[in-house]
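Multiple structures are listed underneath, in structure tokens.
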Structure I
Amino acid sequence: MAKSDGGGTKLIAKNRKAYHDFELVEELEAGLVLQGTEVKVLRDGKVSFADAHVRFKGGEAWLHELHIPEYPNGTWTNHAPTRPRKLLLRKREITRLKTVTERKGLVLVPLDLHFRRGYAKVKLGVGKGRKKHDKRDALRKKQDKRDMDRARAER
């Protein structure tokens, strides 16, 4: 189920793997163009970020490979589960993100999906892929921090 933080934002799902696989440089929020049955499924909190990524085509940003399953009570108007979904961004944001990803070799990945004041939004992260040893270092630091916090709590 989706969780609410009390500030008008209701979290649907979080892409935890993206935080592990990428070293994030920047985060931003974008709107999504969805069909009615997709919104109903998102309200149930069912979404998969498996290979989701952003591509630029014709001056627009598109979210590819985000899996939103079909609505069980839908009819012939149901949506395709992995169809490309248009991102709602300003022109200057699209051109800036496109140049950053092309020049610096960074990627644009979805970090989470949430509802803000009833509108579906996606938080995007601009980041660089981590190598295997970098992932291990990040896990080690996270575990060390957790151990220190536990030790502090016991005192």
Structure II
Amino acid sequence: MNDDYAALRRRHLRFGWYALLGFASLGALLEVLHAFKAGFYLDVGSETRRLMWRLAHAHGVLLGLVQLGFAFTLPHAAEDARRRLECASACLIAAGSLLPLGFFLGGVFATGGDPGLPVLLVPLGIPLLLAGLWWTARSLR
């Protein structure tokens, strides 16, 4: 593997493993809230909050795995793909932050049946995720 990609590899390994730890912990916390029948989480009026937090957990874990996949893909990248991989890296890190954060904060500030305004981070993260996946795919030998 090209040593030029070592910093990118470390960055995504670190981000991916911490994302898995954080969002798996969120999932465990949601299970505890469910077990103790926490009203602010399980009441009928909290359905939007519950949905947003489950989406934050699921997307966070999945995007943590995407970060690890990116790190393990780097040895297979073309020698001339550095610029594409740097773009992919930035896009994947941003998407890995914006998507779950938008869902989580949308649930924190949910009112009635509507998520809070921070859910608008989600549509910002989607094109970044797709761009990161595109640049990664284009960088393979």
Structure III
Amino acid sequence: MKKLAIASAVILFGFSAFAQNTKSHFDNYINVKTSLVNSDTKAASTAINVFYEAVKSDGNFGLKADLLKETEKLSKASSIEKQRDAFSDVSEVMWKLVKNSDKINQDVYYQYCPMKKAYWLSNEKAIKNPYYGSSMLSCGKVAETKR
């Protein structure tokens, strides 16, 4: 019985530790998105590396393997076009994390670009498309909202 209680405590601590990191991962994700919106290759590369290293160093959590795999692909992208392509898969995993988190105390918008057929997350309702930068900045729609 004592071992079961200890195991339960370890599991609960692990979940709560990640729940606290969900906000940090979301903030890192938003930094990447903003850099892609601004077509700033240098800032995007820096933000991507910060995001990847944060995921890599985080403890185990439910979708860590998926998020780590996708952020690693993102970190290896050699151009802004390739970063934008890889960002789509990161966005899908991030939405799963954010959607089920109670540690993000703000609205999160899951937005969709019909031209790219890809989603992204935003902390604002206004569309700022990370896939095309200024050429199609407002292309997209809010597909879902987490309140």
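With helix-only ellipticity at 222 nm (-39500 (n - 2.57) for each DSSP H run of 4 or more, over all residues; to 500) coming out at -10500, pick the structure among I, II, III it was computed from. Label of the originating structure: I.
Source structure of the calculated read-out (volume of the Cα convex hull per residue in Å³, 98) within I, II, III: III.
The numbers here are math on the coordinates, done by the rules we state, and not lab data. None of the values given here were measured: they were computed from a predicted structure.
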